[in-house]
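Structures incoming, each one as structure tokens.
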Structure I
Amino acid sequence: MSGDPEQDFFADGMAEDIITALSRCSGLFVIARNSSFLYKGKPVDIRQVGRELGVKYVLEGSVRRGGDRLRITGQLIDALSGRHLWADRFDGEVSDVFDLQDRITESVVAAIEPTVQFAEVQRQKAGKPSQLDAYDLLLRAYGLEHEFTTESTAAALACLNQALAIDPSYAPAVAMAAYCHALRHFQGWIAPDDTHGAEGVRLAWRAVELAPNDAQVLWMAAFAIWNMSQDRRDAAPELFARSLLINPNSVMALTLGGWIEIMRGNQKAGRTMIERARRLSPRDPRDWFSSGALAIAAVADEDYPEAIAWAEKALMQNRRFAVALRVLIVALVKLGQHDRATRVAQDLLAIEPELTITGFFTRIPFPVDALAKTYADALEAAGVPE
């Protein structure tokens with residue numbers, strides 16, 4: 001409410017932190033950021049929101065930032081009756097932002113379920129930046145990464161490098177940098193001689209060392225290690241498991257952890273994880289991640305019509321998602337639709353101009369030999385260079 005559009009990222013980041021803290025409460029089912037943010041700034045009927053998201057309560061609020069002062073308001077509403085259950089206002093200095101977030105979270109949990117121990121919602125004090133500038137830069141990086149282009153990912157990394165220049169031990173920024181390297185890696189947004197892999201893995205392990213009990217740090221590190229580590233890739237499933245022990249409602253940990261299980265040949269376990277993620281965030285704008293993973297599971301199960309359906313669903317949301325384009329090629333070739341597979345391969349090469357089959361398998365882990373051969377044969381049939 002500052003009147004400055006540049007401050008949107010600050011309010012969004014605060015809301016995301018509160019959602020994350022609430023998700024750690026084992027007694028609460030919390031809808032994820034991306035689905036809840038669809039209602040941001042819109043005049044909506046709370047009862048409609050409750051019906052659409054399948055929730056009983058809705059928390060809404062605002063942030064006003066003026067100079068060094070913050071005013072945060074919040075109200076909890078019964079989504080069935082529309083009745084207000086709780087409301088409060090929190091004022092403080094910008095330097096107290098984390099304390100404000102903790103106070104809001106504790107008050108909300110107390111209003112929803114008085115028996116919940118306040119200790120369950122205490123945020124991890126370790127790993128917080130020594131200056132707010134580093135926090136601002138991290139939030140900017142989150143916003144840039146969500147755009148999912150080669151330019152925006154590079155810009156996100158630039159923000160994270162600035163944050164780490166301010167506070168080299170800021171674990172969330174270290175983990176986010178590793179994750180951005182992993183995104184560039186599987187998308188093919190890298191030069192052939194790029195050293196991003198070693199740097200991404202180094203950052204991932206450094207993040208785990210700095211914040212071994214931070215759920216988000218762990219899943220980001222796990223994804224980077226799975227994609228880019230040459231000798232310690234098997235540690236990734238354990239890191240995902242640790243992340244989900246800490247926060248069992250993390251949509252991204254469930255989605256990416258499920259994706260990895262599918263790649264390892266554990267389709268049933270992977271599907272279960274992804275289905276739970278989709279339940280937690282039923283209108284997630286980044287649903288293309290889970291749809292692409294389910295398309296891979298369908299190929300592994302040799303259900304190629306299902307694979308096409310999931311891949312097309314992913315691509316309706318994100319035409320740049322290389323994972324979905326690759327799996328769509330495989331399914332089309334398997335069903336004898338070679339002309340369309342060739343056209344999709346051209347779309348893929350527009351995103352990954354340097355793509356070759358050899359380079360692809362050097363870069364992307366395929367522990368299941370049969371799945372690797374299926375991909376290799378289909379990519380070759382569609383005209384991807386060897």
Structure II
Amino acid sequence: MCTILSLVAIGFVLRVGYRLYEGEASFWNTGYTFFWDMARSIAAGQGPMVARVPAYPAFLAAMTLGHRAFLPIVISQAAIGAGTVLGSALLAMELFGSSAATLAAGLTAIYPYYVVHDTALQETSLFTLLTLLSVLLLLWTWRTGSRKVAALAGLALGAAVLTRVTIAPFALLAPLWLLGKRRGSALVCASVLALTVAPWMVRSYRLTGVPTLTTETGLQLWDGNNPYTFSHYPVESIDRSKAAALDALTPQEQAELDSLDASETGSDAWFWRKGVDYIRGHPWVSLRNGAGKVVAAFGWWPSPRKGFWGNWVYLASYGPIMALGLAGMFLGRKAWREHMIVYALFVCFAAVTAVFFGHTSHRSYLDVYWIVFASGLISGPRDESSTNTPNLAT
């Protein structure tokens with residue numbers, strides 16, 4: 001465990017070091033500033049906007065109290081990234097033993113994408129840790145039947161949903177996975193999940209008249225399903241394709257949209273209808289495009305592209321991890337019932353991506369599982385010392 005904790009510390013130092021090297025100006029200029037706008041609104045007591053789920057902006061508000069504070073965000077998010085290093089070791093320990101745990105921690109600590117993005121102004125690092133924590137707690141619940149751990153799993157799942165709404169399908173499936181073996185624990189997990197998410201949905205209902213997690217679902221469906229989706233994406237940001245699609249709206253469509261600007265739910269419903277109409281009118285094109293979106297998200301080149309060196313560093317790090325991780329999953333298929341909770345993460349992400357769209361940053365929270373399974377493959381058979389490892393769920 002001392003070695004793993006040393007690797008956790010190395011991961012923390014690398015993340016802080018990289019962000020300090022890049023500098024404060026780069027942090028604010030290249031990050032998702034709408035999260036910061038939401039954080040300031042929360043800190044000012046006005047509450048978050050309902051367009052996006054609130055967990056990451058609330059985290060920013062708690063770390064900065066609404067002040068433009070660079071270091072508190074960097075240090076806290078580097079600590080979250082270090083938590084992912086520890087989480088990868090715990091998951092590898094549970095599945096494959098101590099040797100795999102040490103290797104997983106080392107790979108996660110130095111994984112270039114995490115080192116660069118864990119301290120960026122985006123929710124990726126928090127979402128990665130919360131999802132990993134959910135998987136760990138679900139796995140421990142599966143093994144022990146502990147209802148206390150099941151409640152924590154439901155809480156972690158709810159927090160993950162409130163960080164990035166695309167995980168919602170997985171959050172709904174996870175209690176069903178438990179149901180096959182731990183019925184009581186499954187009900188506890190589902191109940192705590194519902195209680196965690198419910199206050200946000202009640203607030204959305206009070207503000208918009210619709211109990212929703214986000215008022216951007218329709219817009220994002222249309223982003224991924226219109227004639228211009230692949231005009232710039234996946235080589236460039238989907239936002240470039242969205243801009244092209246908006247510019248191509250007919251005067252009548254633009255007038256309809258302008259009349260709904262004051263209503264978040266109204267405009268979102270308008271975009272939803274447009275996206276659904278496109279899918280219905282172009283079923284085979286939509287099917288092909290769905291496959292293309294999945295390939296873009298899982299591809300060995302980053303989406304959007306990062307320049308010569310960024311592209312090749314990404315390929316050299318992500319490519320082998322993905323290949324070895326897939327091989328590890330295949331060779332470990334005898335334990336498919338237990339591993340199914342990890343498989344479900346990938347399947348749910350691929351399904352959501354096919355319907356909507358996905359960039360590398362949307363998929364990167366899955367890379368830690370490639371790392372864990374790759375570590376299990378490389379480390380070989382579970383070593384004897386790991387069979388005596390105390391169950392961390394008790």
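Taken together, the values in this text are just the output of simple stated rules run on the coordinates, not laboratory data. Here the structure is a predicted model, which means the values were calculated and not measured. Cβ atoms are built from the backbone, for glycine too; each structure is taken alone.
Out of I, II, choose the structure whose coordinates give FRET efficiency 1/(1 + (r/R0)^6) of positions 90 and 242 (r between Cβ atoms, R0 = 35 Å, to 0.05) equal to 0.35 when calculated.
II
Among I, II, considering only relative contact order in percent (Cα under 8 Å, 6 or more apart), which has the greatest calculated value?
II
If we compute distance in nm of label points 7 Å out along Cα→Cβ at positions 50 and 282 for structures I, II, which one ends up with the highest value?
Top value of distance in nm of label points 7 Å out along Cα→Cβ at positions 50 and 282, among I, II, belongs to structure II.
Upon calculation of semi-axes √(5λ) of the Cα gyration tensor in Å from the atomic coordinates, which of the structures I, II produces 34, 24, 23?
Of the structures listed, the value fits II.
If percent of Cα pairs over 18 Å apart, for residues 186-337 alone computes to 59, which of I, II did it come from?
Structure of origin is I.
Identify which of structures I, II gives the largest calculated value of distance in nm of label points 7 Å out along Cα→Cβ at positions 18 and 218.
Evaluating distance in nm of label points 7 Å out along Cα→Cβ at positions 18 and 218 on every structure, the highest lands on II.
Comparing distance in nm of label points 7 Å out along Cα→Cβ at positions 234 and 362 across I, II, which is largest?
I
Could you figure out which one of I, II the value -19500 for helix-only ellipticity at 222 nm (-39500 (n - 2.57) for each DSSP H run of 4 or more, over all residues; to 500) was computed from?
I
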